[in-house]
Each structure stands twice: as structure tokens, then as C-alpha cells.
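No value in this document is a laboratory result; all are computed from the given coordinates. Keep in mind the model is a prediction, meaning the values are calculated, not measured. Cβ atoms are built from the backbone, for glycine too; each structure is taken alone.
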Structure I
Amino acid sequence: MKIFDSHCHLDDKSYAKDLDAVIERARNAGVTRMMTIGVNKRTSVLAVSLAQSHTGIYASVGVHPHDVKNCSDFTIQDLTNLAKNKKVRAWGEIGLDFNRMYSPRQDQEKWFEKQLEIADKLDLPMIFHERDSNGRFLEILKNHKSTAMKGVVHCFSGNRNELDQYLSLGLHIGITGILTIKSRGAQLRELVPAIPADRLLVETDAPYLVPTPEKNRIRRNEPAFVKSVLLKLAEVRIEDPEELAQIVWQNTCRLYGLEV
């Protein structure tokens, strides 16, 4: 079983002392590819450096809605230059987050729209973050002039209407360890059977969102645990884990422009 952790944050300080061991555990669990995510200029630089230093690790660059209050045209230009690196396979994590409001709404919308344009110009798939935007996220996506939108809604936890609209836009759906959590994941478990198999990705969002099987013994998530997400996904969809793993692997490689 080959698994691709489509979204993790390997630059996080919690991995500072044992990153090599974390990567080795992932590979031992069959997680042979990982996408480490940039959320601002600093973390994007770190993500690219990590990707260059390790086989099977790829990077995204971008500015998260929490961080756009500090964004500028110079930031975007620096990230555009960084995206020329062959290990950079996506732009993101970008989007809207009206829950915590770490950045003003007007800044979030402005830089979300600008980053959509840049990703299009670079022909990079996008990694989307959405939380409590009350339809504004979808409105911006629909108004964006793109011939073929490529991307994934990271850590999907929306409703059926939102799911249907994401799918109609041609987007992939990222499933995290939330799926394994008894109460919090109940709605998600109801919805995942409705997602076409060729649109599914699995992710950890490590070091966050530890899946239930590991939650009782460890507080930090890591890419190895994406296998628990995959196995739960197969269980909920009543599908063979090996077959589903192969489909999800192909989906992720296709989206990020990598050989299967």
C-alpha cells in the first residue's frame, strides 16, 4: 500500500528534534510521498528547503488567510520566484477564515483573489483553506476566471451543498483525521460516500488533527498516521483499502503533476 500525505507541516517546531525519525516512520507505514505546506514566506522557504533535502517530499508556497495581514506585492513576487523550484508542486494554503479573524476580511479577500491569479499564471494546483466564510469563499471561486480550476479543499468539514459545489468546480476533497473522531466526524462520515473516488485525497494536517487510533497515546500528529485516515475512509465507504489506496495515490500524483 502506497500512501501520499497530501497536506502536512513538516517545518513545525514540534519536529525540530526528530524530523528524520518522523519521515522514517512515515515511510515504514507506506507513506512514501508527502506535501509540506507553506503558509507565509518564511514557512514556504522552509518547505522548499525540506523538499529539496528529502526524496519523496514536495512543497507548496503561499500565504494563509491568517497571515495575509502581512502580505505585500513583494511577498507574492518572492513566492513566485520560489515556485520556480521543481519541488514546488502547488500554491497554498490560501483561502478565507472568518472564524478567528487573524487578518481583516478585506485583506483576506484581496490576497485570496490575487493568489488565485498567480497560481493560474504558474499553472499550479491550489490548496484551499475555508472556515466560516458563509458562502464568500465559493463566491470568489465562482467569480474567478479560470479555464480549468485545479485544487483541493483541504480538511473538508462542510455540508452537502458545499461539497456538491466544490465538486462541480472540479476540485478535489482532502480528508483528515476528523473522519475518525466519533462526534466531530459524524457528518463527514455521512458525506464521504458521496465523493467520487477520483476526487479523494487523504491528509494529516500534521502536527494537528491526530486521528482517533493514535489520539489516546500521542498528542502530535505525523504523516505516518495518514494510514489511519485511509483505512477509516475505506471502512466508511465499504471499499477495499488496497484498491482505495491506489486510487487516492493516483489522484494525488495527478493533481500535483507527479509520476504515478
Structure II
Amino acid sequence: MIDLTINSDLARSILSNFIHSEITQAGFSHAVIGLSGGLDSALSCYLAVEALGPQNVLAVRMPYITSNPDSLEHAQLVIDALGVQSLTIPITEMVDPLLARFPEMSNIRRGNIMARARMIILYDQSEAFHGLVVGTGNKTEILLGYTTLYGDSACALNPLGDLYKTQVRQLSRAMGIPAALIEKAPSADLWLGQTDEGELGYTYAEVDQLLYLLIDQARSPEECVAAGFTKEFVRKVVDRVERNHFKRTLPPIARLNTRTTS
């Protein structure tokens, strides 16, 4: 078993200072966060409050008609605990006309539309609240491409992007996030019954261990198999990481001369 334990106090200090410095260096003092009722967005919100104070953080709940009622309630637990400013803006009327236009669309397409509609709202509130959008994606999701490009992956800064999901849970416990959020099954809440681990086909605890060897330790797939992971699991994860590389980089720009915008 690989030990992914982090120094919670040190991580908490580094990440809250990161939020404060990135936002203030850009000339802002406010943060906007999409508060889903899940653990990642809750942790980003807690860190933002430590960095900026609750009066300078806007938490936005954006339910769809089929969203689990627990999501709204769990997000409210965070709002009440921190005393942040908040808004609830349903996305149903925004997305339903497009969903109705293509009734045969897959759950993936529907989920992507919802994620991008939510980002429209967050960036509108970014202008209205004069704050930067703080991201909520963790390292596991980013590496696996388990995210919607220009949807939940869009942000001005991301304090969680170097924390595996296992480490997000550890830091969340240390910061006193309500147990209901820590213990619930991770879900993007994009359709009824959807869970992250159900879609991925493996648990975060399993894949975090493998990703740590592949990425942080730069081990080869063969070395990971020798460490006890099955060939099929290693192949599946390596393929997913490689296939979704484009989501982790800016769009490439074709070079016509030696001086470009990149």
C-alpha cells in the first residue's frame, strides 16, 4: 500500500496562500466558486475563505431539475458553516431547449451541456461580483480527463489540481468539512444515479495509488504491474491519461514565424 498522506497543515497554508496571492496579484479581492454539494468544491470554498474572508467569497449553487436534493442541502451546510455570500441559479431553463432539440443525445452530451451552462453562470457572476473563478478539479480527475473541457475544468486558478482525491479527503477532514460530504459517493450529479467511480469502473483509492507511481514516481507500466497492479488496469489507466492529454494543455497554435502569442 502506497502512503499518499500529506502534511495537512502545510498543504492548507500553501493552498490558501496560493489563492490569496493569485487573486490579489491579478488585481482582485473576491472569489467565485460553483458549490455543487460535493467534496472538491467544498474544500475549494473552505480554502478561499481562509485566503480572502467569507465576505469576499461567492458560492453559487446551480441545480438541474433532476439534481439530487442532497446536493443542495450539502452545499447549504458549507454556506452556513462559512458564512459566505451565496446564490442559487437553476440551469434547467437554460439547457432544456437544447436537450429537447436532440432527444437522442447521450448522457455524456447532456452532462457536458450542463457543465458548460454552469460555467457560463460562474463567469457571469465573476464579472458581477468582481472576482475570479476558483477551480474545484482534483489531480485524479485532471489526469484521467474526467472533466468537461470549458465546463467544470474552466477556472482562473485551481488550488486542488495537485491533490489526488485521496488527499482531498484527508485535507477536508483536517479542515472540518461536514462528514456528510466526505462520506458520500463522489458524483458530478449530471444524471440520476450517476457516480464518478461507477463511470470510471474503479475506485479513487485504487487509481490514486497507480497514478502516484506512474506520474509522481515516473514508473513504467511494467514496473506498476510488478508492484501488484493488473496489466488490464494499468493499460486502461495509461490509455486514459494519454488519450486525455489535450484537456491538460492550451490549444496548440500553428507557427508561421518565430514570434507567436504562445
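Some observations on this one:
- Which entry (I, II) yields the derived value 52, 51, 49 for Cα extents along the principal axes in Å: II
- At a computed -12000 (helix-only ellipticity at 222 nm (-39500 (n - 2.57) for each DSSP H run of 4 or more, over all residues; to 500)), which of I, II: I
- Source structure (of I, II) for distance in nm of label points 7 Å out along Cα→Cβ at positions 26 and 66, computed value 3.3: II
- Structures I, II were shown, and distance in nm of label points 7 Å out along Cα→Cβ at positions 10 and 234 at 2.4 was computed from I.
- When distance in nm of label points 7 Å out along Cα→Cβ at positions 2 and 34 is computed across structures I, II, the figure 1.8 traces back to I.
- Comparison of I, II - label where distance in nm of label points 7 Å out along Cα→Cβ at positions 98 and 178 is highest: II
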